[in-house]
Structure 1
Amino acid sequence: MKKELIKHLTTDFESCVNLTKNDIEFWFARDLQHLLNYSEWRNFLQVINKAKTSCETAGHEISDHFVDVNKMVTIGSDTQREIPDFMLTRFASYLIAQNGDPRKESIAFAQNYFAVQTRKAEIIEQRIKDWERLQARQKLTFSEKELSELIFEKTGNEKDFGMIRSKGDAALFGFTTAQMKQKLGVKPSRPLADFLPTITVKAKDFATEITIFNVKDKDIHQGESIAWEHITNNQSVRKLLLERGIRPEELPPEEDVKKLERRVKSEDKKFIDKPDKLENE
């Protein structure tokens, strides 16, 4: 997500913050509906109901975080009517975002915005950067699992996947997997992808997805043919990266994704265990 978009969304979300007399932050659901780009209230209400269930499952009282209110809105010239709304704590808003589609930028932003205590743009930006890397790594894991199962289905040899993936790495980086691990200081026992930057993880995933598609579409059965398909796809992705001035083998390693995952989960757990409540109003 681009820095400019993060700043813009931060401003939009901050403009809708309200404070109780006890200085507890809350958002009105009608405002959050528009921030998350839901056009219909009835559709957004379904997401709110799912979030209430999540709240209860997490061991919190729904009434502490979702408070029914009514507000007057203008529907015509000098005409008003009352509509239902909710006061939502930061925790409630977080749960609503978690029940949305993270492929939508506003929802991906909200999932991270509500999860951090100090909502400065640069802190949110780092959180989203970490989140995107975790999402990319998880997606690559799923893609490689699918390719591994597909290769076994086609060739009957479970060892073919490791060989094919290694050849793909050599085509993408110009170095073997082992050479890249040595170059980046990664232990031989650890997956290379756990230390790659997001752009490279996504590059590997893209090449893997193309291989999966073509193996299915062309009904490729031979291990050598699948390997060549994967090599070709990684070569194509490498060519695209080079054309854009990116040499994947020269990018510095990133923090161990396992440490990153533990840190993010720890931050989320602290927030989920003791969220602010709308009480004693």
Structure 2
Amino acid sequence: MDLSKQLAGAPISWGVCEANGWGYQMDPERVLAEMRECGITATELGPDGYLPQDAKALAALLSAHDLSLCGAFVPLVLHKRDRLASSYERAKRQAQVLAELNAGNFVLATPAEDGDYDHRDPMDANAKAVFAESLPAIAEIVQGFGLQMVVHPHGGTMFETPDDIDFLLNETVVNLCLDTGHIVVGGGKPLDVAESAGSRIKHVHLKDCDASAAARVRQGLTTYSAEVKAGMYRPLGKGDAQIAEVIKYLDSIDYQGKLVLEQDVMLGSEPSEGGGPVEAVIESIDFLKSLL
């Protein structure tokens, strides 16, 4: 793998998130400037409205920071029939922006409700039946814009646990965004998922995770957002997400997609100049360099 071409970032590493009440949101100019200073050359879009949704304005802002767009994390409610029409319309709007900037990846997440990762609905027969309709529908929309859809297993969404991921891999034909940290949150092992998915891994989110904190979330002792605030996600190499093993496996299958750094953090205020989330990003990049 070639880190100079494949390394990317996302605003969530700077505490910018669509979740309800997530915390202080840093200014885009600072976030994009710090990305580029770290050697990152591409970014995901971030929450609706954080970066311009107008393609020309967005292209100008990214160009000013010498960054390209490599995709967007798009949370859509897709297991409730009465929400499908609005979710499809949002998918079209987001896909159009991505297509105009040749961004490539439509990273689909499936929360139970918009902005809420602390609660999820059961993955029952009814939910699976609706997904059998909605996942192909979103894939068709995305492909119509010349993009690829990748489904993102994510804590607090309908695709979270090892069983949920098995459903995706065994009962659908969708491709996967391998998120190492969220697999730990759901109780899985990132290397196992990577090996099961193989060539269906088309996009990667790299984050490390404290497995004991993740276990507290699964046991209902605390919430997902509370553990993120307390530091559940760690710089790469400092947690339990098998980062070195996953990178070795991805290299062995000649993975050519992006490696998107995503250390989800929650901020209470503006960090000091040169400090804050960028320190963990730099530490993680140094760890990746030591592997590659």
TODO: Can you spot which of 1, 2 the value 15.0 was calculated from, given it is mean count of other Cβ atoms within 10 Å over residues 8-15?
DONE: 1
Task: Answer label among 1, 2 for the case where log10 I(q)/I(0) by the Debye sum over Cα atoms at q = 0.12, 0.15, 0.23 Å⁻¹, for residues 88-199 alone, calculated from the coordinates, equals -0.62, -0.81, -1.21 - done: 1
Open item on the list: Comparing distance in nm of label points 7 Å out along Cα→Cβ at positions 104 and 184 across 1, 2, which structure shows the greatest value?
Closed with: 1
- [ ] Name the one structure among 1, 2 that mean count of other Cβ atoms within 10 Å over residues 168-175 of 20.9 was derived from.
- [x] 1
TODO: Supply the structure label, taken from 1, 2, corresponding to helix-only ellipticity at 222 nm (-39500 (n - 2.57) for each DSSP H run of 4 or more, over all residues; to 500) with the calculated value -12500.
DONE: 2
- [ ] Assuming 73, 38, 38 is Cα extents along the principal axes in Å as calculated from a single structure, say which of 1, 2 it is.
- [x] 1
TODO: Identify the structure, out of 1, 2, from whose coordinates FRET efficiency 1/(1 + (r/R0)^6) of positions 160 and 272 (r between Cβ atoms, R0 = 41 Å, to 0.05) was calculated to give 0.45.
DONE: 1
Task: Of the structures 1, 2, the one that 12.8, 38 was derived from, the read-out being Rg and Dmax of the Cα atoms in Å, for residues 136-239 alone - done: 1
- [ ] For mean count of other Cβ atoms within 10 Å over residues 40-47, the calculated result is 13.6, so let me know which of 1, 2 that is.
- [x] 1
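Each reported figure results from applying straightforward, stated rules to the coordinates on display, with no laboratory input. Predicted, not measured: the structure shown is a model, and the values here were computed from it. Cβ atoms are built from the backbone, for glycine too; each structure is taken alone.
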